[in-house]
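We did not get these values from a lab; they are worked out from the coordinates using the rules stated. Nothing here was measured: the structure is a model prediction, and the numbers come from that model. Cβ atoms are built from the backbone, for glycine too; each structure is taken alone.
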Structure 1
Amino acid sequence: MKSVFADRQFNFLVATNVLVVALAVVFAGDTFLSLYNFQSMSAQVPELALLALGVMLAMIAGNGGIDLSGIALANLAGVGSYLLMRDWVSVDEVPLAFSWLFALIALLIGLAGGMLNGALIAFAGLTPIIATLGTQLFFTGLAVAFTNGSAITLGYIEPLDNFGNTPVLGLPMCFTLFVAIAVLIGVVLRYTPFGFKLYLMGSNAKAARYAGIPQRRILLLTYTVCGVLASVAGIIIAARTSSVKWDYGSSYVLIAILIVVMAGVRPDGGYGRTVCVVLSATALQMLSSLFNFLDISNFFRDCAWGLLLIVFLATSRVDLRAFISPRR
């Protein structure tokens, strides 16, 4: 078995993380390495990384795979869950039950949204970029309608707040859950028949068809998982910010794509590694934290992400026409 250190993309991302830490120490001092800042970054990594893992799965599947609806579905999961259950359970009387029901309903919303994406792509024949762009607008429109365009403050709900912000053994609980999910995805992709079929579909759709792989079902399942990952991100966002918003993370679609492109995931399908996506998300989160220390405006930060995406796409050896005219 080839060592992970033989992977040039992995080595590049490790070096990138080391470089960002070195730059942070030079420009921000030892405060950047403080336990508080480490815990703060650990709490923020999961929401972006989970969305990026969903994009990775969609890209691996090929067929021009991508999911542009992730953050919109995450926001809808948070908004919809709160509004559906606020009259059922009293937050003040049973906060634990409220938190569990909030998470369960959010997951069901994510499941339904992911299945909608999968059905449009696998059975209606829409290209992924068109299908998920359409559902992105649909999910956002629903969230705006439900909230009248305003943020909803959840207030202090102890179990939910603990999940989003309280460290256990030095790490936030939401980060521990994210690591478990990332490990599970990595194991499934590497060691299960589903992972083999997904990679084969992405790398050679014709061979997968001749091998009798049920491509439509695999696509439906893949985008359903993307939806569930988005809903988990929505739960973490609500827990960390104690609010649900229709417009949270407006640039997250761009950043999630940047993360997977940095991680070496091929837009034309058939390749992608979970560990590289996690390292890529970590590097960008540390860079974002450094921008905070340097008091750099969010507008310039978004400019930086856009420029990075252009650079990585321009230097990659992949045919980006796969998004518009996928292989059949």
Structure 2
Amino acid sequence: MEDRVCVVTVTYGNRFHLLKQVVDAALKEGVCKVIIIDNNSEPESREKLKEYEKELGNQKIKVLYLDDNYGSAGGFKRGLEEAYNDPDCEFIWLLDDDNKPLEGALKVLLDFWNSLEEENKEERIALVSYRFKREYPAKKSIIYNKPEIVLGLKNSFLKFHTREFPKKIFGYLKRIFLKKHNISMEEDYGFGSVPVAPYGGLFVFKSIINKIGFPNESYYLYEDDTEWTYRITKNGGKIYLILNSKIDDIDLSSTIPRNAKQTQFYMISRAKSFRVYYGIRNRVHLEINNLVSNKVIYWVNIFMYLLLISLSSTKNLKIIINAIRDGFKGKLGKVEV
């Protein structure tokens, strides 16, 4: 393809078997180069990656081997810096190391981009491929034109708002007593705008970095992609979710299947402590700096949320409270949890 597209991906742990599928699929789609950030992966995975790097050659793949795990924020920041400074890269397509593009995914993005008539689109517009196994809320938000499904209402805490509580109860009862809603029965809009996006699938012209900068490395894990991509819409840009550019999440082992009877409060009260801490701390920091216009309402939502959590379980309550405190104070970075 004449458009110079570079993929940036971050790997960690022992995930070469996933990463290789992603890289192979991306190269088959026609990207000119894949930039891989090895976030201090396990020796077995790193050795296999080095062999694979030699096999493909430095024209197709470039790997940065880090001596520590800098989290998703630090990993993608370094990958974006590398792509930004690479003259071979014009567009940047971010993929997680388990985001395997389906056939034609890149062509759909490029066709949409080339047909898009938006002023100064290189510094204002981002596209995002559709991760059909995970991004149900994003698709729902464009079908019903409700960006709050993705971002949350103003003054909400972790997308929880007392104003929406009756609706949440009704939705919970529907999940228990009615058949699962089939989103495929809805009209397929093809694309629509969303307020934020994950790293995985994001497609940008690299000069957009001149406007929004790089991810905030101090977030370390979780919500760093939300904060970074929110800068696009906050500054008057747009993010278009392209439903026909599909990505397969080939590893869902880290996702705990949610039973219809399990509420958000049940899930978070039993999640791993590091997920709870970083997710809540960073979300609070994001909210108070971007989404809160009435601190009284915000605190009401926090207290109501904590009450409902404590009714479910007190297991993670102390971690949640510490995360809220640190988010308010702006005490970020990697910590021992």
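Who wins on relative contact order in percent (Cα under 8 Å, 6 or more apart) among 1, 2, i.e. which is largest?
Details: 1: 35; 2: 21.
Answer by largest value of relative contact order in percent (Cα under 8 Å, 6 or more apart): 1.
State the single structure among 1, 2 that was used to calculate mean count of other Cβ atoms within 10 Å over residues 109-116, giving 15.5. It would help to have the intermediate numbers written out before the result.
Working: 1: 22.8; 2: 15.5.
It was calculated from structure 2.
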- request: Identify the structure, out of 1, 2, from whose coordinates mean count of other Cβ atoms within 10 Å over residues 205-212 was calculated to give 16.2.
  value: 2
query: Out of 1, 2, which one gives -24000 for helix-only ellipticity at 222 nm (-39500 (n - 2.57) for each DSSP H run of 4 or more, over all residues; to 500) as computed from the coordinates?
result: 1
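Just checking, which of 1, 2 has the largest value of distance in nm of label points 7 Å out along Cα→Cβ at positions 125 and 149? Intermediate results must be reported in sequence, preceding the final value.
Values: 1: 3.9; 2: 2.3.
That would be structure 1.
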